[in-house]
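Asks: What follows is a set of structures to go through.
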Structure 1
Amino acid sequence: MKLFSLAAVVALGYVGVTLMYALLQRSLVYYPQAQAEDAAVAAVRRAGGEPWLDEEGRWLGWWQGDAGARHRVLVLHGNAGHALSRRYWVDLFQSFHASGPWRVHVLEYPGYGPRPGVPTEASLRDAALQALDHLQAEDSAPVLLLGESLGSGVAAHLVAQRRDAVAGLLLVTPFSSLVAAARHHLPLLPVSLLMLDRFDTRGLLADYEGPLVVVTGSEDRVVPEKLALPLVQDHRGPLLHWSQPGADHNAIDLNPRAGGWQDIDQFLRRHISD
């Protein structure tokens, strides 16, 4: 009887934890930092950028670079903070002299920064589609997509739905799917049955054969490198994979003088056409 009681307690505890995960899962995925729009505008301009607005004056994000730059990159950031904390991508692309000059557009997600809304896979996907369509309406030349962590899944949606608008992909610390990442961290929970937002990066990129750059950290504890390797192994087009030795998820070396970034600059020069 005592053994039965113990088993019942364990079972009830497991069910309770599972239900809690099911109810709170999005709060475990998205960590938005809100910001008033006037403060965001001031911060963007202090950094030398410009607010990026849609036709009705609503916030899309921000951009920096020569308006007539040779190439454009759309940055799809990770799950925490907001677009204004991604100044480092602007600095990096300004150092890409072989493939540039670049104009960098950093998308803001719904519920992040000054942008209203609730972050979900669908809302992030739709915001990214709107942003890419906005860029294409301005100039029909294809755009490089930079997906950072969770943003790799957002970028994959754009490839699946706007292939001709995509010049190439640069994925930094990506995962093959959000389900795979959750399964790694929560191996005892039936996450594949519970997850509302799945970000199936691998599936969405199954038919993509364009230029692909993947940057991983060999000691990434948030998205282990093994979760990115299927993207590398599956790819049938131009490919560059840079594994940074000893790098954790939030400690990727962004120094443009690092040899890997110089290799990426040259790769983009060769494979991202005018």
Structure 2
Amino acid sequence: MRLETQTYFHAITDKLAIYSSDPEDNNKEHCHEFDELVIVKSGHGLHVINGQPLFIKTGDVFYVKNNEYHFYDELGTLKLINILINPDADFFFIKNIEPLLRKLTSDSLDEYAWLDSAGLSKATEIARHLFDHKSKNHDAGGNKLEQEALFLQLITLILEYKHTDSDNTEHKINKILKYVQTDCFSDINWHDLSEQFGVPLRTLFRHLKEKTGMTPDNYLKRLRLISARKKIRETDISITNIAFDCGFSNSNHFATAYKSVFGITPSTERTNYSHSA
């Protein structure tokens, strides 16, 4: 499915548009004729980009190019702000912003930016004013100048946060979540992580539950199962080997956990997916 510019932009000559989801319900794989800067306003879920599943949460920011296929899964209460960018129109004042946007590429967790509560509040306010700029006192050029100035302000804010290394608890929890997602197939010792990142264990558990909607162990298990599902669907690796590769020490436990989360066994998943492909 390909989403068309004319559906989401007031005019096909407009450079920017906005689409907010409350909650997000776009669980069908699609691409766009336009690019998309996505800010996770609240909630959590999966962003599956070019077949790669990544867990997203409140404050995450990423950039989706127009030729990339993606969808959202396990949506819960995920709410997104989508700044849409028309590649067939030009900015009037801004030049050479594409390299900055590419620093937020969506297919790598390392490239995601993340905004804490203060940064997210600022970004949400800027996004609101981006499309609330028209005034009787402005001509078309004045409107473009104000909108593009706000867009540049938004990108500057996001990139500043991406390169900020704060020592407060909110930032530490984000680092822990990223660490666990990146290294989810390894043995994770939560007590060691709490000491490594300087967060008390009870505080760590409480914040992880708030950010993900799951206990830490269930969050880790879900990451492993999501990765396993991708391997089951897209490779010929044996299900037993997939279980071990994805951090499960017992294939029977893996099969039980898989069915508990996805409603079918791994072998049925593979059969169903091969028939539908």
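Asks: Please compute mean count of other Cβ atoms within 10 Å over residues 29-36 for structures 1, 2 and give me the label with the greatest value. Mind showing how you got there, number by number?
Replies: Numbers: 1: 15.9; 2: 19.4.
Evaluating mean count of other Cβ atoms within 10 Å over residues 29-36 on every structure, the highest lands on 2.
Asks: Which of 1, 2 yields 0.90 for FRET efficiency 1/(1 + (r/R0)^6) of positions 37 and 213 (r between Cβ atoms, R0 = 35 Å, to 0.05), as computed? If you can, show how the numbers build up before the last one.
Replies: Working: 1: 0.60; 2: 0.90.
Of the structures listed, the value fits 2.
Asks: Work out the source of 16.6 here, i.e. which of 1, 2 gives that when mean count of other Cβ atoms within 10 Å over residues 13-20 is computed.
Replies: Working: 1: 11.6; 2: 16.6.
Working through the options, I get structure 2.
Asks: When mean count of other Cβ atoms within 10 Å over residues 53-60 is computed for each of 1, 2, which one produces 20.6?
Replies: Working: 1: 12.0; 2: 20.6.
Comparing all candidates, it corresponds to 2.
Asks: Then there is this: Upon calculation of Kirkwood radius over Cα pairs in Å from the atomic coordinates, which of the structures 1, 2 produces 20.3? Mind showing how you got there, number by number?
Replies: Numbers: 1: 19.5; 2: 20.3.
Label of the source structure: 2.
Asks: So distance in nm of label points 7 Å out along Cα→Cβ at positions 21 and 197, computed for just one structure, reads 2.6; which one of 1, 2 is that? Let's see the in-between values first.
Replies: Working: 1: 1.7; 2: 2.6.
The structure behind it is 2.
Asks: For FRET efficiency 1/(1 + (r/R0)^6) of positions 101 and 181 (r between Cβ atoms, R0 = 25 Å, to 0.05), which structure out of 1, 2 has the highest calculated value? If you can, show how the numbers build up before the last one.
Replies: On the way: 1: 0.10; 2: 0.60.
Going through 1, 2 one by one, FRET efficiency 1/(1 + (r/R0)^6) of positions 101 and 181 (r between Cβ atoms, R0 = 25 Å, to 0.05) is largest in 2.
Asks: Give the label, chosen from 1, 2, of the structure having the highest value of mean count of other Cβ atoms within 10 Å over residues 165-172. Walk me through the numbers on the way to the answer.
Replies: Details: 1: 23.5; 2: 12.5.
When mean count of other Cβ atoms within 10 Å over residues 165-172 is computed for each of 1, 2, structure 1 gives the biggest number.
Bear in mind that the values in this text are calculations on the coordinates, not laboratory data. The structure displayed is predicted, hence computed values, not measured ones. Cβ atoms are built from the backbone, for glycine too; each structure is taken alone.
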